[in-house]
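Chemist: For reference, the structures are reproduced in the following blocks.
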Structure 1
Amino acid sequence: MQWAQAANRTVIINHWDSDWLENSNFNTYDPNIHAKLVSCRTQIANNFKNYNSKLLFAVANEPNVSSQAQTSVLFQYYQNFINAVRSTGGNNSTR
């Protein structure tokens, strides 16, 4: 991470979650998935909160959605992710 930032490179952290998010079907909002997403991503965000704006986080990798309704549920998880990352403070407060 440090060498990439020293070279003024942008780094995207794409955390693979064993498909528990990407393949959750997104037919309904699941509070258990929400809790897992927030817990996991908060831990990662805390670890990297002091890095500059050249660090980005990916929420999901190729989520399995095929309808507008599923996309709406997915976007709820995305917003939860954003809120969790920003709540850790440091440079994440505007990430």
Structure 2
Amino acid sequence: MAHNIRDNTERHRFELDADGHVAFSNYKRADGVLTILHTEVPKALEGHGVGSALIRGVLDIARSQGLKVVTVCPFAKSYVDRHAEYADLVQ
């Protein structure tokens, strides 16, 4: 699923299409830092790992672009807290 994530720069959000719905994560990007502000998963997709796939993909994109990450979004923070392999990205 992570390879289906797109960066919608006009809306400042990463998007993931799943089962006819769009999950997204709003962000702010400045000075080499990606701040994840809010993540939203449609109710129809909740509990199916879509939010986790989205955040994992966002973090992988941040890593590939050499960005540090700030997790304002509680869901993203919780994901990073549970996945130590992303701890090096957190500012």
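Please treat every number below as a calculation from the coordinates, not as lab data. Since the model is a prediction, treat every value here as computed from it, not as a measurement. Cβ atoms are built from the backbone, for glycine too; each structure is taken alone.
Chemist: Just checking, which of 1, 2 has the largest value of distance in nm of label points 7 Å out along Cα→Cβ at positions 11 and 27?
Modeler: On the way: 1: 4.0; 2: 1.5.
Sorting by distance in nm of label points 7 Å out along Cα→Cβ at positions 11 and 27 in descending order puts 1 first.
Chemist: Here's another thing I want to ask about it. When helix-only ellipticity at 222 nm (-39500 (n - 2.57) for each DSSP H run of 4 or more, over all residues; to 500) is calculated, the result is -8000; to which of the structures 1, 2 does this value belong?
Modeler: Matching structure: 2.
Chemist: Starting from the value 1.4: which structure in 1, 2 was distance in nm of label points 7 Å out along Cα→Cβ at positions 19 and 75 calculated from?
Modeler: Numbers: 1: 2.7; 2: 1.4.
Clearly, the read-out refers to 2.
Chemist: Which of 1, 2 yields 24 for relative contact order in percent (Cα under 8 Å, 6 or more apart), as computed?
Modeler: Details: 1: 39; 2: 24.
Computing relative contact order in percent (Cα under 8 Å, 6 or more apart) on every structure in 1, 2 gives 24 only for 2.
Chemist: Another question about this same structure. Ranked on Rg/Rh (Cα atoms, Kirkwood Rh), which label among 1, 2 comes first with the largest value?
Modeler: That would be structure 1.
Chemist: Work out which structure the value 2.5 belongs to, where distance in nm of label points 7 Å out along Cα→Cβ at positions 51 and 83 was derived from one of 1, 2.
Modeler: Numbers: 1: 2.5; 2: 1.4.
Label of the originating structure: 1.
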